[in-house]
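Okay, got some structures for you below.
Derivation of every value follows stated rules applied to the coordinates shown; laboratory data play no part. Quick caveat, the model's predicted, so the values are computed rather than measured. Cβ atoms are built from the backbone, for glycine too; each structure is taken alone.
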Structure I
């Protein structure tokens, strides 16, 4: 049965290898389109909107597979990528997965491995929340994101500066790329400056430029036409932030007659700390006031329980395929733990949790016992004991009272299970406060 609407684009500079990969894809019941002329990559993507996946070689002449992956995410965020590499490039392949590729395969391709990864990809591709395909890279099932998408698309049509705020791991970088893709500047430059990685004097020079006798440096704000992303402006001193606010105010808005492709937009991206750390973002009033009307705040994962379930299943399928595990879903007790976790690192943290759990799980369902210890004990002691009691009783019931089997499933010794059961009985037999009265 055909699993996709259009072909898989096979990108490799070696014609024979590209054709061999295309034949493997065809034998598995998919259609393939071969591209060996790398200069036609972007043109091919535009010419074939039905393409849903790219099989992309990492080692290409003149341009790296990583660079093409970045171009793919900009031009066609609705299209997934599977990287193909040799063993000695494994570290780079893993890095591309962290940058947005779905998975990677080693050369020479084996039919069984290719089939497993393709089936995993097409079974896990979520239905986009927004009908606008340009938002496809922002994975979510939460309706809370729809007004944010609409706001971002609206800002993309102008050259007004935008402020995007959110905790780490909420998708701020992805949203900057989407705004760029939605704008008339999609073919122009996309430049970024992370101020948190620089010293204060270097921040000033890289932002505004510097001219001294015998030395001259252009700042990012004088960059050519396109989208300028400035990360962590809260790192700047109050003086430099006020200067930035003035520069943004004085940047002349292009006349309506100016083509969108000739405009420049500045996007500021600020990380908000998790609640337990504090609420100050470091942005002074002058800069915040300048951007008040063009501000987007991304909600944290803990405020989107539907996305916790969505991403848990999504990452489960992704890493089960990568680590060759046959795990169909998340058992209820494990999902209860995931839903109660705080996620200071948001989606990125949930991905790390599921990755570690998949490596430990040997069954057909992801068990709570496979989750990292810090996740299991992350709640307060009362919540944890209640969760542990429910997990033990539920597991014993599912094993028809067989405590040896239950202990094996919980990955604890029979003696430890007996001790927990005794504690549960003692608590249940203890008189309540009302009975004491």
Structure II
């Protein structure tokens, strides 16, 4: 009798477990159903989706949402979260082949293997050693052989236009440096854990005027806010009274990083940096008040560099500075590209303006599956009410132009042009 009772109890327990498992399977929405529910709740405007059952998540996003929205599988979302924390497992070099210039390094991540080998944005790669053969990269086909061969382990080295040979070695994880700070005599980037300032003689800008600091910020992610604050502390210690803030090719990033950085400017600290409006969002965001050592002097003269790839949080920071009186339009300098670049880029290429991304994305994750959806949740507005979405910041606003060969944040002739303008203005002011 006891055995029968025990068997009955076990059978009931197994049946209940099976029912719960079946219920869980039934109640768990498919990925497409989950994506639709997130769109219905958070997308900045109403979208009527009638064919969710027949679309994959990627297809639904492509069909109904804007170009900034994206679906992530669980694996892709893990990689994104890792990178957003300031981590990277990459060589750290971005390249483009321009018929008029060759294989151009348009970006090089601070503290990456490429950076440590001395590669910088603006460098041109003239040769690559592929399968032991020295190949000139003077055509798109040879350039692609270099790119593909690098991924297949066929490339052992490449050679810059100045003759420097760089070995292409294996690499491991590193913390990104988002900030480069330079004066006429010293320069610093961030190494090791991403919060250690180290001198970088390779990056000194000898032609900067006395009292002028140059600060390049290439993304609003990871440790960028703390790196920016430590750079401000160094600027204050050096007694610099003029700052060139380079936001060229900065694609934006995290809102919290933006409000932290905006708070380093005394005219903005504690005030509205931007506001957002959408179907489920209507908020105002204030710049975080920083410690005195992380706050620039109110007497610091500010100049900002931007280009057609300056987007999102970068444009929002400019808006916070302009809207709170910390920056005049005439002190914003935009890249105006060469005719060679414009002709090779084709229809839709932008010049003499910023990108024009005045909208905010939410990243919603599915805790049950690990997948995620990044979607536009709101349109952004500057403190003065201006919205630059799909418009950008342009010369029509009163900004000035600098001649540039192509989009890059290289310390190149654009920086020299701006320095000449600053020096000329200083001379005129002294003469007045």
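Some observations on this one:
- For 15.7, 43 (Rg and Dmax of the Cα atoms in Å, for residues 68-139 alone, calculated) the corresponding structure among I, II: II
- For relative contact order in percent (Cα under 8 Å, 6 or more apart) computed as 15, the structure of I, II it came from: II
- In this comparison of I, II, the computed figure -9500 for helix-only ellipticity at 222 nm (-39500 (n - 2.57) for each DSSP H run of 4 or more, over all residues; to 500) is attributed to II.
- Answer label among I, II for the case where semi-axes √(5λ) of the Cα gyration tensor in Å, for residues 164-235 alone, calculated from the coordinates, equals 25, 18, 6: I
- With distance in nm of label points 7 Å out along Cα→Cβ at positions 28 and 396 derived as 5.2, matching label from I, II: II
- Structure (I, II) behind the derived value 107, 59, 45 of Cα extents along the principal axes in Å: II
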